[in-house]
Structures are given as structure tokens and as C-alpha cells.
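Before anything else, here is the set of structures, which you'll find just below.
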Structure 1
Amino acid sequence: MNFVTAKHLSLETKIITRWPDFDPLVKEWNGLLQRSRSNTIFLTWEWLQTWREVTQEAAKPFVITVRDENGRLVGAVPFYVSELRLLKALPFRTLRMMADHATGSEYADWIVDPDVETAALSAIADALLAAKSDWDTIWMPRMAGWTGAMERIKAACEEKGLLHHSRTTVFSYFDLPDSMKLYEAL
């Protein structure tokens, strides 16, 4: 466990690497998600559990949790460890978001309570640094642009000296008219 103090707020981080230790989060997960800016179906407990059942628990969890001084869950990142290979030869351990592969999942994000957002993001980055010997890279494709996810995560990484690279991709979309009547007139 890693203890982090930020702005008079004591936060405790924990990295969960076994599925039985992940299961107790069921009671708190969606509540935190609903309070956060990350509230999408792709990060719900039900979505992640369905992915877990389909993968038959072949994936190794690397879930970072953040709790406040009262033990309340105020941050979570549902990573798993995947081995990728550079040029099909050099293996490297990659932290990826749960349910990212073959599920159509979008909008990866670190889930944090807005009341302690900056401190929780900093605590997550500290936990990643403390466990650096367990991973080589993090891959988080398809982050939502409108939630500020990339900016928040990038700032937390920069603050702690974690190297990062990002690439912006424009999604296909079009602006909708202000009313159904105007839409039907198109």
C-alpha cells in the first residue's frame, strides 16, 4: 500500500492483482463512477464483470483504488496486465483498461470523485510509480475528449515525471439541430 497526503487530505492507494480482491468493490464501484466525470457504460461494474467472465479470468488485474481517510472509495483505475511484443520478439508488460479488447469499449478514463479529483489523480500516479517494476507501458486508446480525461491524466503523469505520448483522433460526428422539427426538415 502507498500512502499519499495531498492538500490536508490523506489518501490510501492499493493495487489489486487478484480477482478475489477485486470482487468486494461491487458495492462501491458504480456509485463512484456516477459521481465522476468518467460515467459511461463501458466503465460500469456490469460491463467489466461481463468482460471478466468472457475472458475466463485469463487476464491479470492491476486495479488501482484510492480511499479517503474514512475508507470511502474516491478513485479507481481498472487496468489489467497484457504482454505485448515489439517486432514479435521483445516482450513488454502493458497496463490496459479492462474490457478494452473486442468489446467495443470506448472512453477509457481514471475514475475519480470530483471532490478530491486532483489529489486522487496524483495518488494514482504515485501508485503507478511505486509499482513501476510491474509494468513497462500503459495503453489507453479511445479516451473521451469531452470529459477532459486526456488532460487530467496527462497532467497527473507530468506532475510525477511519468513519460507519456498522446495522439488525437477526430471522431466522426455532425452537429444536430436544436429541435426535432428542424431535424426532420433536413
Structure 2
Amino acid sequence: MSAASLHRRLLFVTALGLYAAVFVAFWLFEIPGLGVAHFFYIPIALLALSGGTWLGLAGGGLATALYALAILVTPRVPSGDVVTYATAIRFVNYTCCGLLVGWFADQHRRHLKELRELAERDFLTGILNTRVFDEALVRRCNAGGPFLLLLADMDDLKLVNDTHGHTAGNGELRR
């Protein structure tokens, strides 16, 4: 399991635990105006970071459902408060928070993947660079099994560069 996968799994499990902790804290400590429900933003963000946009949206919905349930089971908060505009506004806030953090996490993962690909490939030819080649060669040698190593050389590339310029040489490399 990769470190990134393990990290996302840890975020997911932590988020679920925090949903339960905030629910219990609301039930134990909430009085009108205290605002314990604001702590639901933390597990929403963790869930969105672990799974992206759609899991962030689901996390916002889950937080709203737990908020409504917490109002119903908390004796110090009038249960009529669950059917007010405040709950609808909280739903919008929670889901927007989850969507935004999830979108950011998705974009961040996509950018990291692009950077990794750019770091591993030659910008001109698109083939894997020497660092990746060396790592693959070490892996194959350590595996102990047979493998094929094919080397190629471009004849007269220096002559093309010297005669026609580096742009022509780059064109030959691409070809």
C-alpha cells in the first residue's frame, strides 16, 4: 500500500471518528448559541481531503444529518430548531465546504501526478529520463532474473545540430 493511500485511509477513519466525537459533544454540551456544530467542519474537511469532491459533498450531507439528529436528541435545544432555515443554511455551508476542500484535494492530486510525470520524462522526446532508467535497471538487477537491455544511438546528431541548428536536431530527436 502506498504512503498516499495509507494517508487517505487515515484521514477517512479520523473523519469518521470526529463525526462521532462532535455529535457526542453536541449532545453533552450544546446550549442555544454555543455553536458546537461548527466543529463538524473539521471532519467534513478531512473526509473531503481523503476522497475528493464527491466524498466532500457526502461529508457535508452527513454532517447536516448528524446536526439535525443532535438537535432532536439534545434536551437543552428545542427540537423545533431542526426545521428552520438555519438547518438549510447549514446544509449549504457544510456541502459547499466539502465540495471546495474536495475539489482542492482532487486538483492537488492531479497536479502532483502531472509533476511526477514531467519529472520522469524527457520534455523533448517524451521517453523516460535517465533517473527512471537507472531505477528500473537497479530493480531488474536486484530481481535476479534475465532481462533485455536495448540501446540505440543516433548517427550524426552532432552534425545535424552543427549544420542546421539545434531546432533541426530537436526535430530529429522527436522523429
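Please treat every number below as a calculation from the coordinates, not as lab data. Just so it is clear, the model here is predicted, and its values are computed rather than measured. Cβ atoms are built from the backbone, for glycine too; each structure is taken alone.
Figure out for me which of the structures 1, 2 the number 1.00 belongs to, where FRET efficiency 1/(1 + (r/R0)^6) of positions 96 and 136 (r between Cβ atoms, R0 = 35 Å, to 0.05) was derived from the coordinates.
Details: 1: 1.00; 2: 0.20.
Derived from the structure labelled 1.
Comparing Cα Rg over 2.2 N^0.38 Å, for residues 88-159 alone across 1, 2, which structure shows the greatest value?
Largest one: structure 2.
Compare distance in nm of label points 7 Å out along Cα→Cβ at positions 48 and 144 across structures 1, 2 and report the one with the greatest value.
Working: 1: 1.6; 2: 5.1.
Largest one: structure 2.
Work out the source of 13.6 here, i.e. which of 1, 2 gives that when mean count of other Cβ atoms within 10 Å over residues 32-39 is computed.
2
From 1, 2, which structure was distance in nm of label points 7 Å out along Cα→Cβ at positions 16 and 128 = 3.7 calculated on? Write down the numbers at each step before the final one.
Values: 1: 2.0; 2: 3.7.
For distance in nm of label points 7 Å out along Cα→Cβ at positions 16 and 128, the value 3.7 is produced by structure 2.
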Please state which of the structures 1, 2 yields 13.0 when mean count of other Cβ atoms within 10 Å over residues 72-79 is computed from it. 2
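Quick check: -8000 is what I get for helix-only ellipticity at 222 nm (-39500 (n - 2.57) for each DSSP H run of 4 or more, over all residues; to 500), calculated from one of 1, 2. Which structure matches? Don't skip to the end; give the middle numbers.
Details: 1: -8000; 2: -24500.
Working through the options, I get structure 1.
Here P(r) over Cα pairs in 10 Å bins from 0, in percent was calculated and came to 9, 23, 19, 13, 12, 11, 8, 4, 1; which of the structures 1, 2 was it taken from?
On the way: 1: 9, 35, 36, 13, 6, 2; 2: 9, 23, 19, 13, 12, 11, 8, 4, 1.
This figure was derived from 2.
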Taking distance in nm of label points 7 Å out along Cα→Cβ at positions 80 and 152 for each of 1, 2, the highest value is that of structure 2
